[in-house]
Each structure stands twice: as C-alpha cells, then as structure tokens.
Structure P
Amino acid sequence: MPRQYGHSNIPTELFRSFLAISEHGSFTKAAAELRLTQPAISAQMKRLQQLLGGDLLVKKAQGVRLTELGSIVESYARRILALNDQVIAIAGRVPKGETLYIGIQNIFVRTVLPEVVRGLPAAGGASYRFIAGNSQYLAEKLRSGYVDLAVMFVQSEARRGLIAEWVERLAWVHAHHFTVPDDEPIQYLSREGGHIDRTVLDLLDDCKVPYRIAFSSVDPWGLAAAAEAGLGVAVMLERGLDLSRSLVVAEDDILPKLPEMRAGVYFKEGFDIERHRALKEAFVSAVRPS
C-alpha cells in the first residue's frame with residue numbers, strides 16, 4: 001500500500017487569482033483581468049484559505065486588503081509562480097499573459113524612463129509594467145517578489161541580487177529667481193520617506209545648518225514644480241538637470257557639499273536572469289550613466 005504523507009498540493013491558478021486580488025484590491029477587477037466570473041474567483045479564494053488554514057484577505061471600505069498571513073503567502077506565491085514560469089520557459093514557451101515588472105526609484109524617473117521605454121526589447125508575448133517609488137518601497141517589492149528588475153540607490157552593503165552598480169552625483173538646485181537667505185533657515189523641498197532626503201537632512205544637522213521643510217511630496221514631478229515655483233532648494237540628480245530650464249545649480253556657501261551616492265540595478269530572487277539576458281542588458285544600459 002502506498003505510504004500516505006498527508007501533504008496538500010496547491011494549484012497555481014489559486015495563487016494567480018490571489019495575487020491578482022492583492023494587486024487590484026478587488027475581486028471584480030481580478031476576475032476581469034483573469035477572465036473569470038466573480039463567483040469563480042471567490043470560490044478559488046475560499047479553497048485557498050481552506051488549504052492554508054487561515055484568512056488571507058479582509059474587506060475594507062477602500063477594498064480588499066491582505067491579512068498578516070496573506071502578506072506572508074503573497075511573497076511565497078510570487079516565488080512559486082516565478083519558478084513555475086521558468087520551468088515552462090525551458091521548453092521555449094512564454095506563459096500567456098506574463099507581465100514583467102520594472103521598478104524605478106522616483107528620483108530616476110525623469111532622467112531614465114524615456115531611455116528605458118525606448119531600449120527595452122520586445123517581450124515576446126509578455127508585457128511590461130512600470131512601478132515607481134522610493135528606495136524603501138522598491139526594496140520591499142523586490143523582497144516580496146512583486147518587482148522583477150529595479151534601479152535604485154544602494155542602501156546597504158548587501159550584494160544579493162545586485163547586477164550593476166555605479167556612482168551618482170547630486171546637486172542643490174533652485175529656481176532662477178530664488179535666493180538662499182543668509183540669516184534664515186533654508187527652505188528645503190523634501191521627498192517623503194526618501195533615502196536621499198534622510199541623507200541630506202542628516203548632513204544639514206551634522207553641519208549645523210538651520211532648515212525648515214517648505215514642501216514635501218512622493219512625486220518627483222511635484223518636487224521639481226515646487227523648485228521651479230521658487231519655494232526653496234531641492235536635491236536632484238546632477239545628470240538630470242538639463243530636463244528643466246527653470247532650475248539652476250545652487251552654489252551658496254551655506255549649502256554643504258553633497259555626498260556621492262551608489263546606485264544599482266537589482267533583480268528579485270527566482271528571476272531567470274539568463275532567460276531575460278536581453279532585458280537585463282538593455283535595462284542596465286538605459287539607466288546607467290554613459
């Protein structure tokens with residue numbers, strides 16, 4: 001008699017439906033994307049939760065959200081599906097409807113996105129989706145398996161998943177008509193939760209330079225608009241300054257010298273870097289300074 005181990009196998013379609021719900025925050029939108037009926041996708045989630053022995057989703061006023069268990073399962077589900085798709089690709093097949101997720105740190109969007117869009121190869125039956133955010137946000141998306149490739153500032157000495165690295169120079173900028181006052185706190189334009197701004201604010205504190213936050217935003221376009229409007233000084237990539245004719249490099253003595261920053265391209269655990277070699281090379285070429 002065969003030995004009974006008591007293990008359950010989870011069909012990959014349950015994971016795909018679960019991830020679609022997680023991404024859209026809606027059973028209806030997930031069902032539309034997967035071309036299923038809402039009762040069908042609800043039945044799949046009921047089955048998945050029964051197999052895992054706990055609730056993965058909770059309904060909120062703003063939509064469906066993950067529970068603590070759901071967040072853990074999401075990370076594993078992405079890895080499982082990535083490995084599944086790699087096995088399918090061994091036979092030269094691309095999973096129907098595969099989407100490759102490209103992450104770009106906010107500060108790089110203005111500078112590199114046009115080159116990335118022009119340079120990425122045809123995905124051969126797949127499609128690209130671009131995601132912008134600060135470095136902390138993208139690092140979390142990489143860890144959870146949501147983003148395949150990402151360009152961002154290097155925040156630690158960890159080298160795992162790092163395939164290219166270089167130095168980026170930063171510059172203080174403000175509008176032509178703006179003057180940095182000598183006897184008042186600097187009016188600083190900040191990115192909310194940004195790695196650069198934590199570094200810059202620590203630098204101002206260390207140099208005992210008084211400042212106040214005059215504007216904050218997670219949107220790099222909003223930050224540039226605030227600088228162009230003359231609200232204060234901001235920090236931007238030196239190689240992206242030619243994108244705005246309204247901004248000039250601030251050379252006031254009160255502003256301390258900015259440090260150089262290390263940036264790089266990362267790939268998620270389980271991403272088949274050899275299969276996507278053309279994508280990797282095109283992406284690195286598009287985002288790294290010439």
Structure Q
Amino acid sequence: MKKRIALKILLVLIALFVLWSILVHPSNDRDWNADQAILPTADIMGDTVAIRNIRNFSYASTTSYTPAYYDKTFDVSKLVRAYYIVEPFSGYAGAAHTFLSFEFEDTNGKADFVAISVEIRKEKGESFSAGKGLLKQYEIMYVIADERDVVKLRSNYRKDQVFVYPVKADIENIRAVFLDMVTRANTLAEKPEFYNTLTNTCTTNIVSHVNKISPKRVSFDLSILFPENSDKLAYDLGLIDTELSFEEARKTYLINERAEQFANDPDFSLKIRGR
C-alpha cells in the first residue's frame with residue numbers, strides 16, 4: 001500500500017513538472033536587473049561585425065555602478081587571439097564562471113579586446129540558485145563587454161581569482177567561434193531561451209561553440225558541469241597556449257594583482273597580461 005501511494009505521488013509530481021515545462025516560456029520582456037537589461041546585437045557583413053550595446057559599466061562596488069554602453073565595429077580578419085577566462089567562485093567547490101575574450105589588432109597596430117560572457121539574465125531582486133536553474137527560472141543571455149567591465153568586476157570588486165589563459169587554436173577556428181557567438185547573441189535577442197544548470201550554462205555553451213567549429217574537440221567531462229577546474233581540462237586537451245606546467249600556468253595567468261595595480265590604466269587589458 002505504501003509503495004502504491006509513493007508511486008502515485010511520484011507520478012503526480014512528474015505530471016506537474018511536465019505541465020509546468022509546457023506552460024512556462026522564456027521571455028525578453030521582464031523587469032530586468034540594470035546590468036542585464038540591454039541585450040547586445042550585431043550586424044555581420046562578411047568580416048565586418050558592428051556590435052551594439054557593448055557593456056562598459058564603471059563600478060564602485062558589486063551593487064553600485066554607472067551604466068554605460070558603446071557600439072563598435074570589428075574586422076574579423078584582424079582577430080589575432082582568444083582567451084579562456086575562469087573565475088572560480090569563492091566558497092563554492094567546483095563552481096566557477098567561464099567566458100571568452102577576443103583580441104583584435106586595430107588599424108594602428110594596437111591591441112583591442114572584447115569579451116563575450118554567457119550568463120543568467122536576472123530579474124530585479126533575483127540571485128542565482130543552481131536548483132532554480134533546473135526549473136526554468138532564468139533566461140540566458142550573452143553579455144558582450146569591455147574587459148574593464150567583466151574582468152575588473154570579478155577581480156577587483158568580487159575579489160574572486162581570475163585566470164586569463166591564451167587559447168591555442170587555428171586562427172580561422174578562433175574567428176569562426178567569435179562569429180558563432182555573436183550570431184547566437186543575435187538569436188537570443190529574437191528568440192529567448194531558459195538557462196539550465198546542467199545543459200545550458202556558460203561552459204556548456206563555450207564547448208558547444210568550439211565543437212561546432214571543430215567537431216568532438218571537447219568531449220564530455222565533469223569539469224564542464226563543475227568548471228572550477230575546466231582550465232585543467234583545456235590544458236590537457238592542448239587548448240592553452242603555453243609550454244609551462246599546469247601549476248606554473250595557473251600562477252602566470254592569474255591576473256588579480258595586475259588588475260588591482262592597473263585598475264584605472266587605459267591599457268588595462270594589456271597590462272593584466274603583462275604587456
């Protein structure tokens with residue numbers, strides 16, 4: 001009798017979950033948190049990518065900031081390098097945020113950077129919960145941002161460790177990944193999706209972009225779901241451009257001290273890389 005009751009309860013819960021999944025739909029029309037209220041979009045014309053709403057907030061703290069955006073046009077033929085950035089979350093074993101940044105050489109031969117960060121799109125008053133992330137509680141967005149925003153926010157204000165690793169890959173593949181990420185940002189602006197803690201996260205999306213360009217380049221690994229050590233996976237796959245041991249690479253590409261030292265330097269992105 002108890003087993004039958006338990007089975008009935010389980011079936012009811014499954015039915016409610018299925019019904020919930022059918023009835024709940026993602027939306028771009030909510031009362032968004034100010035730092036995620038505006039979606040980036042881009043016009044892609046061959047090698048020319050004109051991005052609108054590149055985020056470049058100035059922060060006084062993690063919750064106090066001055067919103068700012070700019071538009072910029074990039075020549076994909078001038079894209080020379082990509083970086084894999086890992087921010088382990090303090091106090092949460094296995095948890096981390098990961099994103100990519102792209103380095104361009106401008107017409108004057110000077111380096112220029114733009115980062116693309118896949119994040120939950122929080123409504124006002126919301127905070128992240130892994131459990132809620134399984135229940136269609138957050139939309140997902142691609143934040144396209146200046147490194148003085150998305151890197152410095154994490155290193156200088158959240159005080160998390162931030163590792164900025166140069167990616168080892170064919171430059172044509174890097175350019176293809178950049179275009180694919182910008183295209184997906186455009187898609188999400190038209191057709192929103194829910195974040196999912198297991199299947200639609202910062203790291204799973206990066207893996208998806210990489211494998212779309214280079215099939216089966218990154219196979220499944222638990223560090224994709226728990227990305228604190230995803231840099232070790234990338235290192236083992238030969239995707240980090242270094243001859244250093246992994247331990248030395250982590251020390252070398254930890255940028256926090258330089259980020260604090262050069263916080264207000266106009267060449268912030270170069271200086272955190274020791275250039």
Structure R
Amino acid sequence: MNKLHGEIKVNGYDILKKPKKAKKEIGYMPEGVPLYTDLTVKEFVTYMAEIKQVDRKIRKEKVEKIIEQTGLKEVGKKLVKNLSRGYKQRVSMAGALVGDPKILILDEPTVGLDPKQITEIRNLIKELGKTHTVILSSHILSEVSQICNKVIIINKGKIVAIDTPENLERKVASNNSVYVTVEDPENKIKAITQNIGDIKKIELIEENEDGTKQYVIEAKGEVDLRKIIFAEFAKENITIFEMKKADSTLEDAFMKLIEGGNK
C-alpha cells in the first residue's frame with residue numbers, strides 16, 4: 001500500500017509541527033448549527049471566546065464587536081433556543097469568528113433558511129469575504145455563483161475543476177442560442193427562420209394555453225440573433241412576448257463536468 005506524502009499548512013503554520021497556531025487561524029461553522037441553547041447569545045459568544053483563549057483584557061470588547069458585526073446586537077440577551085433559524089446561523093457564525101481567524105470554513109450556511117434569511121446570510125458572507133478567506137461548502141450552485149470568486153468542483157473525491165464561476169460557465173457554453181416566446185397563429189416562424197442564414201436550428205419547446213409558443217433558436221458562430229429576429233418577425237406580424245439569451249449557468253457547468261468524470 002502506497003503512503004501519501006506532503007504537508008498541510010494553514011496560513012503558514014504546519015498542522016503537525018504547530019497544531020495550536022494552525023487551528024487558531026481557522027473558524028469553522030458546521031452545517032448542523034451546534035449551539036448551547038440554554039445560554040443567551042452574548043453568553044454563548046463569550047464562552048466561545050474563553051474556549052479559544054481570547055485575552056481576558058480584550059475579551060469583552062471582541063465579543064461586543066463580533067455580536068455587532070453579525071447583526072446580533074438586538075437579540076444579545078435572548079436565549080439561543082428562542083431564536084429563529086436565521087439568527088441561530090448568525091450565532092454559529094459569531095462563534096466561528098471569535099479569536100480573529102484568518103480563514104472561515106462555512107458548511108452549507110443557508111440550509112433551512114427562508115428567502116429573507118438566505119439573503120441576509122449571503123450579504124454577511126460577502127462582507128466577511130472582504131477581510132477573511134472564506135471557504136464555503138454548498139450544493140446550492142446559484143448561491144456559489146453569487147458569493148464565490150473561485151470554485152472547486154469535486155466528484156467522487158477527486159477535483160474535476162478549479163476556476164472562477166464565470167470561466168466555468170463560459171467553458172461549457174456549447175452554443176449561441178436564444179429562447180423566444182411568440183404569438184404566431186399562421187405558423188410562419190419556421191418558414192422565416194429557414195431563410196435566415198445565421199440560424200443553425202430552431203426547436204419548439206412549449207405550447208402555452210394562451211396560444212403562444214416558445215422556441216429555442218440556435219445561431220451559427222457568435223452572431224447576435226436578437227436584432228435579426230426582431231426585424232424579421234415584425235415584417236411577418238409575429239408578436240414577440242419574450243426573448244432571452246440561453247446563458248450557461250454554474251449548474252450546467254457542474255453537470256457537464258460530473259458527466260464527463262463518470263464516463
């Protein structure tokens with residue numbers, strides 16, 4: 001059996017040679033939000049400061065600062081068990097921030113939250129990203145795309161891609177397409193599109209109850225079809241209700257990379 005070799009350093013500290021200093025550089029917020037629910041918010045954050053050996057002389061000041069930074073000031077005297085899930089996430093994040101770690105590891109930080117709470121936590125993470133290295137684990141790829149500036153995709157324990165969300169989306173964009181919803185009672189659209197040289201193919205996606213139809217139209221090369229479609233459809237009195245570019249998403253990139261790794 002082959003042994004793996006190498007070293008792991010956290011902000012310059014070897015985890016085997018200087019484990020305490022290495023651990024001090026990391027703040028960890030687990031998915032399950034493990035909290036001492038019979039403590040108040042302030043008591044819990046203070047307790048975390050004691051565990052992390054924050055200097056007694058500045059402990060109170062640091063706790064107050066973190067409570068304010070995480071938006072917990074108005075609930076500081078409430079018991080943790082009486083807080084909403086969103087506030088509990090904030091308390092867990094406050095615990096991770098105690099001790100001024102340079103690196104924050106957040107595991108599924110918005111799971112179980114309502115839309116308002118998700119927005120609040122995302123904004124908090126973005127703000128923390130200005131002064132910390134934030135490592136975020138999430139299966140919500142729209143969230144990753146909005147928050148992160150670098151993405152690592154792992155499949156079956158192996159890294160299959162490391163890049164920015166924008167580059168990953170660009171790499172898997174296989175065609176230049178638009179989605180268009182039209183009112184076309186005389187079914188003129190296919191005859192028109194066949195005469196437009198820049199169109200590679202057209203496909204009916206959906207027929208709606210109001211009589212409109214949605215098509216996906218793929219262009220040849222990098223030509224922008226939107227101006228051409230507006231002009232040509234207007235000539236034939238085809239009403240356009242909606243038109244949008246079929247942009248690739250991080251979900252598309254993820255699926256293509258995973259599918260490629262499973263072949």
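What the table shows:
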{"item": "Structures P, Q, R, by FRET efficiency 1/(1 + (r/R0)^6) of positions 114 and 154 (r between Cβ atoms, R0 = 25 Å, to 0.05): label with the highest value", "result": "Q"}
{"item": "Test item: P(r) over Cα pairs in 5 Å bins from 0, in percent calculated as 1, 5, 11, 16, 18, 17, 13, 7, 3, 2, 2, 1, 1, 0, 0, 0, pick one of P, Q, R", "result": "Q"}
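The numbers here are math on the coordinates, done by the rules we state, and not lab data. On a predicted model such as this, the values are computed, not experimentally measured, just so you know. Cβ atoms are built from the backbone, for glycine too; each structure is taken alone.
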